[in-house]
Structure I
Amino acid sequence: MMKQISRRRVLTGLLAGGFTGLFSPRRAFSQNTGLNTEAVAQLRQRLGPKLIEPRLPWADLGADSAVPNILKNPWALAGQAGGTQSTGMAGAWRAQACGYAVRATQAEDVATAVDVARKHQLRLVVKGMGGDYYGRSSGPSDALLVWTRGLDEITVHDNFRAHGAPASVPDVRAITVSAGNAWLHAYQAATQADLYVQGGGCTTVGACGGFTQGGGFGSYSKRFGSGAAGVLQLEVVTADGKLRTVNAYQEPDLFWALRGGGGGTFGIVIRQTLLAHPIPHLDGSISGFIEARDEAALEDLVDAYLALVYESMLTPDWGEGVFIEPGSRRLQMMVSFVDMESAEAEAVWRPLLSYLGSRPDAFDVQVRFRSVPFVQKWQPAEDAVSWDRRPDAPGGQYWWKGNQIEVGAYWGGYQGRGIPLVRLAGQERRSLARAFVQASRTSFLLFQTNKGLAGISPEAGKRQRTTSMHPAVLDDAGYVTLANWVQYRYPGIAGHEPDEVLAKAQRQDVDVAMAAIRAVTPGGTSYVNEGNFFEPDWKKEFWGPNYSRLLAVKQHYDPGNLFRVHHGVGSDL
């Protein structure tokens, strides 16, 4: 039995998913300032009104005008072909509007775009929600955008078996999402069926695109695995224009590559089917902060927190983490736990809380433990969301307040680093705590345990090992993100331009911060969706021993290197 849910479009087609596609400067594209006219004529003949000319949402912003709320709303940005959540990164990229866009509503539209792009050697860009930190969902005037927001169907399967699977393979419960769905839509459909699928923590991330293709982590990845590990089947348009259904039994090499090898690299995914789990009973969180009196106390605090992580929190019950704002001495909470009453979670934290309580002159502790029925997770309280009840927001479409700081971000610097489990033991931990504090003097620092899979459940670990993600992630206790940025800055818009001198200084500050982290994490790796745009050793950092096999798959299915993204497999050829 299966149920289909066709999502109603709101705010000029808000529903969007999928991911990115940037390109390498080595590509032998024509240097004209607009899209090939013959190609445009063919696209218009075959697609009619589905061929559109995108614009930047902020193109008409006046020099003296205030930034309107619509540009602070990620759902509204995703609902425009030229919209991106970030507006650029210092020395790396700036948001642009492609010359033309294919407003795809069916697989045939995507295949048409791919056919024409291949024949005319067009630059291809793929955009769903437009949330890529690398700017891969943005492109210049001589690029063709494939915009997937119109692919918005969700199917709930009570009994799913992958195409070509032998009869001995048992049916499972699953959910198929399309390239126009965000994780919010997938979560809400799953909850209605008393199910859960592992996706991203941010409600507007695309549920069928670069998140899972690059790996993808959610709050409970230690229990359920990465987003890539939960994919059972994909429908993808490859460079030859064919729509292929791939899984562990049909074209298994491509299936493997699409689960961790990076978005926008092997084809354009139209829809994918995700393993569904029985819905958990309780959803828990720890909010608030712990403030240290001075730098020495802050180092003690970070060391004590890392000890708690090492001893008690590397289990399938815990996720998310803590952050420190630049120069602050506050360790701010965004910890999550699952299927535990708040009192149970507080008991796990008792060693840390007792230690802090024994030093009242050194620490101010303001933390709150809370658990609610899991079915309420996607029906949050009034104070938990940003956009659901604003006049310019669509009904039911909300965005976590904690993610608001990323909307309209112009990044000075953005980098990430996996933290190997061995660095949390003994004296290694003290060195790591010192490095965390040092890094947080010049950069925002976020440490999330769910973005490392040490402590993963055995069942999820087995699935994880079938992905093409860097295998080192299974030995990582968590992941550190470092970033500096300004909000609501728009390159090329008079009066709203980013301060490039400031942005360059921010990038340098992140470089300094990451140097401190790297010094105490030899052998550490990174993550393709949240790594360093300028990473010189990106093949090793993102995929390690899997890169050579990924390249072989790439060259088999895309011999002309049509799909090319920044630091994607084969992008340097």
Structure II
Amino acid sequence: MLKLRNEYPRPHFRRDEWLSLNGIWEFEFDDNHDGELRGIHNGDVKLSKEINVPFSYQYADSGIGDKEFHDTLWYRRSFVYDKAGKDVILGFNASDYVTTVWVNGHFAISHQGGFAPFTVDITKFVNEGENVIVVKCYDPLDPTIPRGKQHWINEPWACWYIPNSGIWQSVWLDFVGKDSIEDFSITPDIDTNSFGGEVKLRNSLADMVEIKVYYDNKLVKRQMFSTDGKYTRYSVNMMELNFVDEITYWAPEHPNLFYVDFNLYKDNVILDTVHTRFGMRKISTQDGRVWLNNKPLYQRLILDQGYWKDSGLTPPSIEDIKKDVQLTKEMGFNGARKHQKFEDPYYYYYADELGLLTWCEMPSSYNFNCDEVAYVTKEWQEIVNTAKKFSSIITYVPINESWGVRKILLNREQQNFASSLYYLTKAIDPSRLVSTNDGWENLSDSDILAIHDYSSSGDELKRKYNESTYDDAFQTFRRVLANDNPYLGQPVLLTEFGGIMFEKDQHDGNWGYNSAAKNDDEFFNRLKSLVDGIYECDFQGFCYTQLTDVQQEMNGLLDNEHNLKVDPAKVKEILVK
């Protein structure tokens, strides 16, 4: 049965007039790299295959399921434009890696980056009636480009998996007026009962912006202000009443949300309306602890790589996404570290709604050079700019385990690159924490000291970290801190541990960490030993590996179809102290 993703693709940036472009597209591999010479981009050439967008050709839900490597892909489909007087914005939530778009034979955009969303104004290329969109994706096996957990040697190995090439998240059209909101930000401040941010306009024609704020289905604030051209800063002060007091703060235990409408005007006529929402919440550090809303926060995180058996990185449906968030909470976790992936926006949307803390991580590249610096920096800026719209996201991870900076222990250039990502992240969004190089060889330029350790028992963890000064500590093979980067009293979290596999899954090259558990009793005894050991150390939280099995890595609490493998109540009993 054909799986369809026809929900509005940007729940955090929602408009009322739109058209889904998900579903069946014409499709073709271009192994000879001669698509332009054959005139495919002009839109008149019918392609030889069909594909179900937004699923990648490597996975069954695309209707193709070809595991062989093809670096150049073409897509083609038509749509009918019947919105006379409306401008047209084309959006992609993710397409890997270089995506080039033509509309009716006209070049519209070329975007580089496999995980960040992008949009383009195609109004001048669109005609009344039928229109043709052609998309070319170029996705080489290149370790210099950010690829996360997608392998680059043409076969899965260790913890790197079958890629997701081409379009792998939703594609759609928005219909707007002659000016529209190209971007916006909302940053809450619970200490002053206010929120503020910036509104960015597409054409700088509008003269007024109206903000309407709703809580519990009631209008609690309305404010209008004039625009300052393309970029307009704003601030909204709320009254010190219950709707901005602690009972309405956002937290995992009570994920309260304020709903916001941005209305854009020109001469008192509405040109655009965007619907969004946010939580009044604050994340900070003090005295070696993480604080949420000025109270100590102990984080019980799950490592979640966001892979699916038949669709890879693309969730099959928003119901499946919501189920993952619900099961994560049911097992006693209050957060998730989304690993090596900027997730489908509905994941963060449901995390906001249901109350799950999340960490946002940059998908790694693996070959340090000047191009890697440029590629990572560009895409990370785009990811952070989108991520800051979600209240559940409290921590950014620009680098994981020194991937892409393997000599960071001593290499000053690589240390400088990592520090630059810390300060770049803070420049874009100073309201959240940054774990600069999560796992080992941490830098002083970091809000978190993050350690990955797959010790087999809690006693091993206690021997290493109980009363540790961290400056001279070793994770197992690597130092906790990079050279000339002293520990400055940051909160210390064990952000990867566990990874326990069941003996019944130990076949065909599958793997987990340490020896496999023979049965449920052994699994829970080992989990309890590890968690008890963590609580006896001075950690301010932990992250268990992992939520689901992923291809050859079979150490999930759920299988690769996202079904429970263990009793969630027993997991929660061990985790929650």
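Before moving on, here are some points about what is shown:
- Relative contact order in percent (Cα under 8 Å, 6 or more apart) derived as 18 - corresponding label from I, II: I
- For -5000 (helix-only ellipticity at 222 nm (-39500 (n - 2.57) for each DSSP H run of 4 or more, over all residues; to 500), calculated) the corresponding structure among I, II: II
- Per mean count of other Cβ atoms within 10 Å over residues 174-181, the highest-valued of structures I, II: I
- Structure responsible for 15.9, with mean count of other Cβ atoms within 10 Å over residues 62-69 calculated and labels I, II on offer: II
- When semi-axes √(5λ) of the Cα gyration tensor in Å is computed across structures I, II, the figure 38, 31, 22 traces back to II.
- Across the set I, II, FRET efficiency 1/(1 + (r/R0)^6) of positions 190 and 238 (r between Cβ atoms, R0 = 25 Å, to 0.05) reaches its highest value in structure II.
Every number in this text was worked out from the coordinates using simple rules, so none of it is lab data. On a predicted model such as this, the values are computed, not experimentally measured, just so you know. Cβ atoms are built from the backbone, for glycine too; each structure is taken alone.
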